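What follows is calculated from the coordinates using simple rules that are stated; it is not laboratory data. Just so it is clear, the model here is predicted, and its values are computed rather than measured. Cβ atoms are built from the backbone, for glycine too; each structure is taken alone.
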Structure P
Amino acid sequence: MPGIRRPSAAEGAGDPRFGAGPLLDRHGRTARDLRVSLTDRCNLRCHYCMPPEGLPWLEQPAVLDDEEVVRLVTLAVRDLGVREVRFTGGEPLLRRGLERIVAATTALRTEDGAPVSTSLTTNGIGLARRADALAAAGLRRVNVSLDTLRADRFAAITRRDRHADVLAGVEAAARAGLAPVKVNAVLLRGTNDDEAADLLRWALAGGYRLRFIEQMPLDPHGTWRREDMVTAEEILAALRAEFDLVARPGSARGAAPAETWDVTGPGGLRGDVGVIASVTRPFCGDCDRTRLTADGQVRTCLFSTSETDLRDAMRAGADDAALARRWRAAMWGKLPGHDIDDPGFLHPTRPMSAIGG
């Protein structure tokens, strides 16, 4: 709505406009998908995400405890219209209470009485031993990050020799029924950009759903350059050299970030592949996401330069109604897009591991 000033969180907490209803913004979007970061810590050191020594991690008292996470997720589903919850990190499998949090989330019901669609984004390390317990807790599916099929390249990208563990995690997730298992891959120029077809062939043969993601400017070094990024068009060109791709209608995408193609390949391989082109084909106009960091901050976009604090308000005694008003006010101020291509684009003040996917 033009002419309406963006409210601050403090103003929104007492503004009657934010006293009821779902998470709306001024551009006609409704946030139904909540991404919850459970930790900023990670057991890999991917060079496009963090330095070899890691990052200054949050002190434990700053991180939401299990009860606080469950309270805010419950608030989002019960009072704010959220229908999907995805747990992220850092690496969420490092969270000891993960299964308990998942079980509490899957016990919730949306405004129309449906179960909450609950998923997990992980690097896959440790998934092999926890997949069954997560499935028993009600987890619906997983997204596993895997950029290469070569163990030597995996070690070079992640600075850890854990490739076999990730593959074991993918297989265990499929056996546990966390399907369809989605695999997220980032192609890096000069590193693994020759593996697009190999990754797709492997995913189709295993019954996994592959999603390529354009590298985004979320590195802590601030060295990301658009010209170094492998674009969606380059990825599709590499795939078309071996596979037949048929694009699904744009209307089928909805608010999902991936554009999807039906695939037919050699030897009768069939399935689909997605490309999340956050940079070259931004989907901000259909965004339905809201994010909660491990330390209880609401972010309206991965690339936000501001946050709204729910943790301190909650710990100071705010009731659910006050927290909901604060969350609604934050979403009302959501910008129309991330403006990565704008010369004045400002990198987020936190790296990806601290924000959550």
Structure Q
Amino acid sequence: MPTAVLPLGTLSDAHGRVARDLRVSLTDRCNLRCTYCMPAEGLPWLPGRDILTDEEVARLVGVAVHLLGVRKVRFTGGEPLLRPGLAGIVAAATGLRTDEGVPPETSLTTNGIGLDRRAASLAGAGLGRVNVSLDSLDRTRYAALARRDRLDDVLGGLAAADAAGLHPVKVNTVVMRGANEQDVVPLARFCIEHGYRLRFIEQMPLGPEHGWDRSTMVPAAEILDALRTAFTLTPIDGRGAAPAQEWRVAAAPGHPAGRIGVIASVTAPFCGDCDRTRLTADGQLRTCLFSRTETDLRTPLRDGADDVELARLWLGAHRAKAAGHGIDSPGFRPPARTMSSIGG
């Protein structure tokens, strides 16, 4: 593992942004089949030989933190809890030191299934917090969206994460017209009462091929209108590079104070402040969720490239990062990979 700090500089692009946040996909596999993510029959999974080993993941995270100035690492999937070596990977990441001399902030994005059994060990490995996907509190609607009846498992995972001290526990909800708009206020009330940080997300064109229909996307403005029927909201300043615009919820009879975020990736993109770089489970570097190009790090890594060579490849790819995802541009085409293969 490299010991020098920043001999090559930070991950700056041609538009003045610096990537401090690394998203690492650990698998493309998932135990749900959410309608906005993949078809009911699933997808062809990546061959096992193509997936980075635990040691390879740890090495590339080390390159990012020690040589390229990354300060935050989030592990994603697919479903990262399906990765047997997850706790060891987390421990390797938290054993690193950033250019500020502290461990990188670590987090996990998960569907919550199995989190009840692993939250304590992940906290022990140094994991900082979790983001748990939950699109409905209604068992029937949840099962229809996830194509699996696993609501109790998710709720148990949230409780276990809270008990293990993985704070703040964040909840991610994709709102879709005709599917779960009626869950906006109940989910907000549930999360506020439990001290979870809820973030509503506009549906993005990253699911099954030809599966995105903008007319079914519930925009951020409509989500906020629904929330205002039940809560008093005040915007929180100082968003920075965070994807969510957060709102403070005033305490009222029946619920305490809280915070809610809305991620308007489609109607109010935040590309100008993006600070993320991405590594897929098969070792491909992506500068944006919507990139149609990738840079292969797995092949040079396995062919014997040293850490500085890998870092230079990373730097070169990141300098070419596009100004924005271009969803509203006439020539926009979604990436060939789905979200489960890219990593959230």
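Some notes on this structure:
- Looking at mean count of other Cβ atoms within 10 Å over residues 56-63 for structures P, Q, the greatest value goes to Q.
- Origin of the derived value 0.9 (distance in nm of label points 7 Å out along Cα→Cβ at positions 128 and 240; candidates P, Q): Q
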